[in-house]
Structure P
Amino acid sequence: MHGEILQELGLSPNEAKIYEALITFGGSGVSSISLRSGVHRRNAYDTLHRLIEKGLVSEVFSQGETLFEAVDPGKLMEVVKEKERRLEDALPSLMTTFQSTRAPQRAYIYKGLEGMKNFLREALKVGEDMYEFGAKGGWFDPRLESFIAWFLKEAKRKKMTFYHIFDWEVQQKVPYVPERVGKPYKFAPKKYTSESTIEVFGDHVVTFTGLGFGKLEDDLTIFVMVSPRLAESYRIWWQMMWDLLPEPTNNS
């Protein structure tokens, strides 16, 4: 009944079976434990001693056969917390190793609604200003409402600024988007509207297909390229477009 959760906590299948049998039937000898748990007697003894080492089983010495009893299940929470502490201690070293072996240039793809969330989480992790061209307000798809509220709050906390060059149609189709994102923003001329969007932040260059005005299409695909030199080139090109565009009018 509880074997699956016990295994998720790190017990082997045999350890989970025996521990659950001891909780269910109480202290027992090896023969009874083997019968009740379905673990062969030859394996039951070794398994019991592993559980003793983990602090989950104790031996009770009496006349005749030695009995084994389960320790209070509350001990399982201590086991989990101890693993968390060990992971916290090891995490800095793991992160250093991960960063040192991670390819400096790489590319990957996100898809759909959850892909958009993953992309935005990654942007928060980088924590740098974001530069977008061909923006359509796709962030404000109603399905992302609570997520975007959290994202914008975290971005503000990290002092991230968004520099958007919106497609012209945003003014008519989703006029609330520029205000939600906040300044600075500009609008591209109407004849340069496209079906794609480009976003640059940190060493990331991200291109989107499947963005609608204020919504995400079902075939949304997000292409992520990570390259410091490429990202810097895109920022230069973005800056050229920004400098050539006029400031939005008071009505925009």
Structure Q
Amino acid sequence: MSIAVVIPAYNEAATLANIIGRARQHIATVIVVDDGSDDDTADQAEAAGAWVLRQPVNQGKGAALWRGMQEALTRGANAVITLDADGQHCPEDIPKLLEVHGRQPHCLVIAARLEHRDRAPPLRRFANGMADFWVSWAAGCPIRDTQSGFRLYPAALLRKLPPLENQRRGFVFESELLIHAAHRGHYPAMVKIATLYPPQGRPSHYRPWRDTLRIVAMVAWELIKQGLYPLGLLRSLGLWPLH
């Protein structure tokens, strides 16, 4: 089985090499997309053994992920694992995603930060809960931790996705992927991981109010296109079977 790890990175020189080294203990192929960094992110990634793609200017997390995913498919990956470079994901949890993928190869797998949730800032917990409700409704299935960027995507799903749109280049992109996956029958599976917010870590690029509102706006448009999708609401709340 060929698996690739894709890491979007923007000014992550302080933590990236460590994350790459730990990821390569489990997956040999690590692709880093340097999203227009102005530090030595790319040099650190190359020195750590990653294959580096460079965006000339910052285009947003969605654009970086999309480019990395397409590169992984070109290299023959059967699945792509995405994780962030800021230390909020533990590469040692990669085997948990692989275990679920082995049992459910058709599913998108989310590493959901459900253990020690009290470690997350209150505003972040509230924003994530809001996003979970709206994304689950539009997807038509219950999804926990829709904002986790630590995921496994089957190649079969990635090949079905529509081209990236300019307005989906930020954090909205990952939420939209969950909706597209569910609508194409790739219902997300979940593994529980710990909530990590390193005390010396850099502030997240995710802005709870701004990015959550953008996600809600995207979801609202998806719901309008589906006539508000009342069946999806019932399914997301567990009141109607998925099949």
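We did not get these values from a lab; they are worked out from the coordinates using the rules stated. Because the structure is predicted, anything quoted here is derived from the model rather than measured. Cβ atoms are built from the backbone, for glycine too; each structure is taken alone.
FRET efficiency 1/(1 + (r/R0)^6) of positions 131 and 219 (r between Cβ atoms, R0 = 25 Å, to 0.05) computed as 1.00: which structure among P, Q? Working shown, then result.
Values: P: 0.50; Q: 1.00.
Structure of origin is Q.
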If mean count of other Cβ atoms within 10 Å over residues 107-114 is computed to be 12.6, which of P, Q is the source? P
Upon calculation of helix-only ellipticity at 222 nm (-39500 (n - 2.57) for each DSSP H run of 4 or more, over all residues; to 500) from the atomic coordinates, which of the structures P, Q produces -12000? Q
Identity of the structure behind 177 (criterion: volume of the Cα convex hull per residue in Å³, calculated), options P, Q: P
When relative contact order in percent (Cα under 8 Å, 6 or more apart) is compared over structures P, Q, which one is greatest? Q
